[in-house]
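Just below sit the structures, each encoded as structure tokens.
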Structure I
Amino acid sequence: MELNWDKVNGLMPAIIQDANSLQVLMLGYMNAEALELTQQLGLVTFFSRTQQKLWTKGETSGNKLTVVNINHDCDNDTLLITALNDGPTCHLGRESCFVESPSNTDFIAKLEAVIDGSFKDKKTDSYTYSLFLDGIKEMAKKVTEEAGEVAISAVTDDGRVKEESADLIYHLLVMLRKMDVSFSEVIDVLEARSRK
């Protein structure tokens, strides 16, 4: 990759993004040596502007950032690094240094809150609450049924695979919430597997 180091006086902004959730985790700076070390180690390494030295993220906290992909912008003067994190990225113990950083799991969390609200409100005209009353065995049957519909839609190419997949995910979320399992816990399992 041909980067424009001169334009940034040898210190290039590096945006770190979670490879799974796409949440922006942090912004750091790299010189050419830090980028080279990042590529060699597979761990995000920055140049500290305050200490004037290289530092690999997590060398003191243990919360390393394992590189998945390195990309640059159209002007070749900013890096975008997707990575897997071993723990909170922010030194304040948060997942992201940006308090309101959106991710593609935000909508799932909102949907889980709606599902939990339906369980709590006990509205008899609510489809979600009717699933709750049916119990875990019926919920599991519904997940199996929806999974079958996704598979059939994919095989027959009937143009409904997105809708059927949405039905499957919704029913899966309902079952998980009945079991007091959050979707973020499922993501945690996937992240752990991806590190092996």
Structure II
Amino acid sequence: MSADFYLTISKVSEGFYKEKGSKFLAFAYPVSNEEEVKEKLEALRKQFYDARHFCYAYIYGLEGEYYRANDDGEPNHSAGDPILGQIKSKELTNTLVVVVRYFGGTKLGVGGLITAYKTAAFKALEQNEIIEKPITKGFALAFPYEEMNEVQRLIKELDLEVGHQTFEMECSIQVEVLLSKVEIFESKVKLLQDLSHEIRLVH
């Protein structure tokens, strides 16, 4: 995986595991912040209101810098950590996996729980699609209309993703620049300015 991209999942998916009467329902979600994590957990708690445990783990942030594992009443490190391990093993970020447990009357022991939560999480992620998403930095270019050709040449040369555009006497274009191209992009804009082109960056 290059520094310009991160791996995540593309959709919601489910997995199921059963052991000694206990049922483990796993759900994988793409998420990008803690608010989304809370929303998904609340929805599952309402849907499966009679379940015993809602154990989960998540990772989000471009470098996976935000993460958490929660055992929700199961023995320490028997549920959340095995789920988190499955997300990490696929090098994913912006991913939440929740495993809902219905207790079947027979205790599984810590080893049995680790296997169950790990397997349920694995099955949910296996049903998903792992995708590569670009890591970019946004810029806005402001310029008079007669500089349009220079701007379009720059966009084509660096293969920039174009967002909102305004074409009047004074034009503006929002672009997304891959992290590895930010320095060269900024230096090329400065070079155009040095050559008396009226193109400026608006952050």
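Quick look at the values:
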item	result
Structure responsible for 65, with percent of Cα pairs over 17 Å apart, for residues 99-186 alone calculated and labels I, II on offer	II
Relative contact order in percent (Cα under 8 Å, 6 or more apart) - structure with the largest value, from I, II	II
Entry that produces 1.9 once distance in nm of label points 7 Å out along Cα→Cβ at positions 91 and 131 is calculated, selected from I, II	II
Structure from which -14000 was derived, helix-only ellipticity at 222 nm (-39500 (n - 2.57) for each DSSP H run of 4 or more, over all residues; to 500), options I, II	I
At a computed 0.95 (FRET efficiency 1/(1 + (r/R0)^6) of positions 3 and 51 (r between Cβ atoms, R0 = 41 Å, to 0.05)), which of I, II	I
Structure (I, II) behind the derived value 16.9 of mean count of other Cβ atoms within 10 Å over residues 67-74	II
Given 49, 15, 12 for semi-axes √(5λ) of the Cα gyration tensor in Å, calculated: source structure among I, II	II
Among I, II, structure where P(r) over Cα pairs in 10 Å bins from 0, in percent, for residues 83-122 alone as derived comes to 25, 36, 27, 12, 0	I
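No value in this document is a laboratory result; all are computed from the given coordinates. Predicted, not measured: the structure shown is a model, and the values here were computed from it. Cβ atoms are built from the backbone, for glycine too; each structure is taken alone.
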